[in-house]
Structure P
Amino acid sequence: MVKTQRPHRLRARTSLEKKAFVLERLAELADLAVPRVLGYGNESNVEYIVMTRIAGVAVDNVEIEGPARAGLLGDLGDTLRRVHEADQAAMEASPLITGDNSGADLRERIAAGFDALIPAVASDADGSLAGIDLRELAEEYLAALPTDFRPVTLHSNPGPVHCFADTPSGRFTGLIDFGDAYRSHLALDLRPWSSPDDSRHLLAGYCRRGPLAEGFEAVRRCGIILSELRLVARGGCDERTAVRTIRSLADDDA
């Protein structure tokens, strides 16, 4: 598979060079279900990367339900855990991968997200959405964020578009596209699968290799809430669905 990136299409955080660099580091993990880099370069001002293909189709393009979906998300969760536990030394030192360097950075970025999104989606000046006091909720979760953690390299969006499955079995086959990778708290990579059932299955797979670090759940829930609010603000999610997801997170705390 050959992928190119012309200069006029570059985004600030997206980079084929970064994708190649991250995948080359992950290649050190045996049998990890991600593409393998065969070549990378720049020819006549056209950046390119040559990779192996992941079998199957994007989950976004196929309906997978029941036990098959639970199994797929469990395997994806396990894969993400392996990505996060990869040797971080080279990625931490690379200027290609930026992000949060401390608990203060993480809190500042999440707080800024709430400050920007709450006014955009709130149904009144007090910051409420369908009876949920978003400002109060934000303060509660911000207070629970870890003050110290070791940043890791994240995929950024391991959602249905980048998660691949076999058809018709629904078996997980791999995770693609690390071009938007950045460094932050590992729990943020679990945010794209926000529905209560999907989230539970993904988390179960992530926990196969051991317990969660302190503060993990607070970060994960902040990430999910911000993702839901962002979708509502952009018109990409029904408000009732977002409210249901946000309430389910609060119910888990009860």
Structure Q
Amino acid sequence: MKFFFHIGRYFLMIKYTFTKFTKWSVLKKLIFQEIDDLILGSVGIVAFMSFLIGGVVAIQTALAIENPFLPGNLIGFATRQSVILEFAPTLISIIMAGKVGSFITSSIGTMRVTEQIDALEVMGINSFNYLIFPKIISLLLYPFLITLAMFLGILGGYIASVYAGFSTSFDFIQGIQLDFQVFHVVYTYSKTMLFAFVLATIPAYHGFYMKGGALEVGKASNISFVWTSSVIIIINFIVTQLLLA
């Protein structure tokens, strides 16, 4: 029963987030601040992780298919498929659940502990809209990070496979272009937008409704990461079954 209670309260939170809007002049500043914190502040770790993941995928693929009868462009093809379909959108989103999700939970949770949320409500401000709506809007730019992750993942695979001698530059690029389907990109961005909404709302829920003091803020961040990651994996499974199966 407690599980359904949290689900119901979560959807009520989303409902309240899109009612009684704060003044646009205030929201605009909050949105730009969230873009700086959540999107621009994550470019470094996304770029670093994506580049290395792409290199690892390419090397593992090359080691797994050491057969002279297999085409040389297979490494590029496998790297592209792995990075675009799964590693860029899903793995990066789980990493972001740790970075962005923990930041959202701790920031809102700290406001709850210090009674800043209570002060907002006393002033007649819709605290849901004030705190959560800017995060949802800023994470509409999340596909930008996933696009960067896809590009750097493939680039990392190219550099790792070519300079390690597993593939030639021509073969790898030919593999990237082989049997490319635009729908795979549509599939990736479709689930990316769902992941972005989850990254904004589930951590916000755990921060907004947390109880206790400073110690509980850390606990709420841990629980937030577990739930956000779990929901991302579940959504990934459902979307894959609906769009690719």
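Given a value of 2.6 for distance in nm of label points 7 Å out along Cα→Cβ at positions 89 and 177, point me to the structure among P, Q it was derived from. The structure behind it is Q. Given that helix-only ellipticity at 222 nm (-39500 (n - 2.57) for each DSSP H run of 4 or more, over all residues; to 500), derived from a single structure, equals -24000, which label among P, Q identifies that structure? So the calculation was done on Q. Given a computed value of 40, 17, 16 for semi-axes √(5λ) of the Cα gyration tensor in Å, which structure among P, Q does it belong to? This value belongs to structure Q. For the read-out FRET efficiency 1/(1 + (r/R0)^6) of positions 41 and 233 (r between Cβ atoms, R0 = 25 Å, to 0.05), a value of 0.05 was computed from one structure; give its label from P, Q. It must be structure P, since only it matches.
Could you figure out which one of P, Q the value 25 for relative contact order in percent (Cα under 8 Å, 6 or more apart) was computed from?
Details: P: 25; Q: 35.
Answer by label: P.
Starting from the value 13.1: which structure in P, Q was mean count of other Cβ atoms within 10 Å over residues 17-24 calculated from? Of the options listed, only Q reproduces it. Please compute volume of the Cα convex hull per residue in Å³, for residues 25-128 alone for structures P, Q and give me the label with the greatest value. Max of volume of the Cα convex hull per residue in Å³, for residues 25-128 alone: P.
We did not get these values from a lab; they are worked out from the coordinates using the rules stated. This is a predicted model, so every value here is computed, not measured. Cβ atoms are built from the backbone, for glycine too; each structure is taken alone.
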